[in-house]
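Peer 1: Given below, in the form of structure tokens, are the structures.
Please treat every number below as a calculation from the coordinates, not as lab data. Everything numeric in this text was worked out from a predicted model, so none of it was measured. Cβ atoms are built from the backbone, for glycine too; each structure is taken alone.
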Structure 1
């Protein structure tokens, strides 16, 4: 595996970050393997990436072979190489007692080198099957399924209700984490390969469900989990849209602004239900401590907010994995090779943010016209109620200034209208019910993949779901499939029906 003693001789190295002062002014982005007997990084990666092998190819300087290995399991390394939290690194055997291999950075280096050297060219099927597949939703799950099904020779049409392709990648993730030319580059490649994209195509509104059912041999729903979790406390109904906003409403607007500047178009907020949302000169409080909350922090800083605060209901983890390697920060509840429970400090936090844990938001307070404060309290424990439920014990209740409250508490399920229009069954969480083995819904020719099936999750999981669903659709249409399958480790340089 390259140099056998490399993991001993070389430390973990990552690219140097731009200064906080510089990156707060824009929205630009900011082979040391062990040859393990059992490489647990495979298990950590939802895609089953063949990591030691592409690491070895990089060490040997064979970038084209490294790309071939990587692309056999991952359709979009340029996305995961930028925004994946890298569960593979948490499972790296070296991470037991040393900083793990920088797998994510290697992955990004492979794909960008492949683009630079011209290894990536349109892969147009040599023949078509005559089967037509409709994919609803152009996020990572929908795009992965489209790429795979097109490779198998089917005619694929992707329906996207927004004005541009990409879903979460386009309008959910800020440009300072994923610049949109990266998404557009891949979309244009897929178009050359034969995938048809239809934007402003809202199925159930201006595209009839019956039309899809009659016109296509199979349909895949990859619509994500987009219904935000509400914080139903006093003041919620009164100030929703008047200073209280779901995080994605805030983030998607900024992504559209950045995109409009790049396209030299004047994008106004006429189509926004609650008008344009700006953090400029405001006291911003982000409710929720995850990645979406971090994105709100970074965007608010770029808006030049007067102050940015992030509150989280959970207690603070003991360590910060940015300052220490995984093996020193693992909580006893998350031993190797599990994803470690740690305090995570993102680049957005570095740019300026007050962070508080064990906080209960008690009330949204305003002057009747707009939000002015939050009433919060410290959670100091919990008690058991008579019915057995747990209730937090709080103290130090107080008011904090807040002109803009961004709710980043996650998403509960996909929007139900489309599911009802297709007449599909849902599970107890209102996700689309589809078998894990077949990705098939309660209607024979309709499939589901990604967050709308499994619940809110990572981009890398969405890509995995899209690939697996594509294989099942291919089998449904043709009786067999030679598309790669994670569960049996298949790697075919030639593909079914192509």
Structure 2
């Protein structure tokens, strides 16, 4: 490493934010730019550790010590090349990834870990700022045609990989713009959509064809798809929303998180001129049921609407601030996470179970009935705590309970199987029971991280290329093994 004892000289820095009062006025990203000199010092904190566990903590196997060393030595363009060699879209992961690499950083055993995600984000932004990121157009084309269904991070990563070796790639998206979850599930205050457009424009220049407002199986028949393409990749995500089947669940005012967020993103984009009342949190008492990043996004969005109050219910026990003995390094730490949206205003309630939605005579939601619970650490069994029932005022309940799997229409039409948990079934080569149909991302592995979706798209592209050509020179994950 460029400065072997740098971790002794420099303290970790984290990205700073604009004040809450300022950032709640709009939907813009609100991080404050860090000086290059500070980032170079941060890179010096990367230790000369014998085994870089950050490699295996990262689903992409990013070469983290390598790009840290290059940043420390002010070789930003070289750092960009190293980063891009394993990650197609660092501008997405640098903003949205929960950074499992940092959780497995060796320095994290004794001190705060290296600011890997912050460095990654600034490497890619430095690349765009200096014009280093240009379309890479294949020198020749194969006669192979590939259809990719779904334009989320898995589909986009696969499209770039397969296009890079000369295949003719067409991406089908049923919505009106490219990006999938990145565009319609992530609020602009975490990812401004010009960041997606910037990358999609490069992909177009590289030769990838994008077709929006095409629902495969309806707007293009399965027969036509199979006739026109040599291979198909399904990367439609996990989009079946989990509901809450309790009394009152049909009342007006109970909304799914992804419907709420998608509506708001289309409003911010100008596709919708005014909020529908059902999705407008202004002056309402909001309760978000379910934690995680989606719940956090709903909290931040509700506060920007001008909600009267925002409460977050979590079924789980409140985590501690430090790891316990059952959760050792280098595994992901199940510790208390406080996001920027939490800091903007929310009351977080733990170990709480929603028992009933309460409505008025017009079937409008006016409250929730809950009970506190205990969770047995060994069995995971819930038990209600007597005499803890409570009624909460609530005008809108937002269900951020995750997803149960991909929609079944497309797999059924293609006559491919779902596995026992409802995801599209495939072998270790990402291949379904039909040899020319592959799958990747959340529809294959279940609801997961954006970084995993990119990894899946890259791995699937290797197997598709090998299926079509007999062999493949596309890169595969560089890792010492998953944690």
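Peer 1: Which of 1, 2 yields 25.4 for mean count of other Cβ atoms within 10 Å over residues 146-153, as computed?
Peer 2: 1
Peer 1: Quick check on the output: 97 is volume of the Cα convex hull per residue in Å³, for residues 234-305 alone, derived from one of 1, 2. Which one produced it?
Peer 2: 1
Peer 1: Name the one structure among 1, 2 that FRET efficiency 1/(1 + (r/R0)^6) of positions 378 and 458 (r between Cβ atoms, R0 = 30 Å, to 0.05) of 0.20 was derived from.
Peer 2: Answer by label: 2.
Peer 1: Check the numbers for distance in nm of label points 7 Å out along Cα→Cβ at positions 282 and 354 across 1, 2 and tell me which is largest.
Peer 2: 2
Peer 1: Quick check for you: by Kirkwood radius over Cα pairs in Å, for residues 394-465 alone, which of 1, 2 is greatest?
Peer 2: 1
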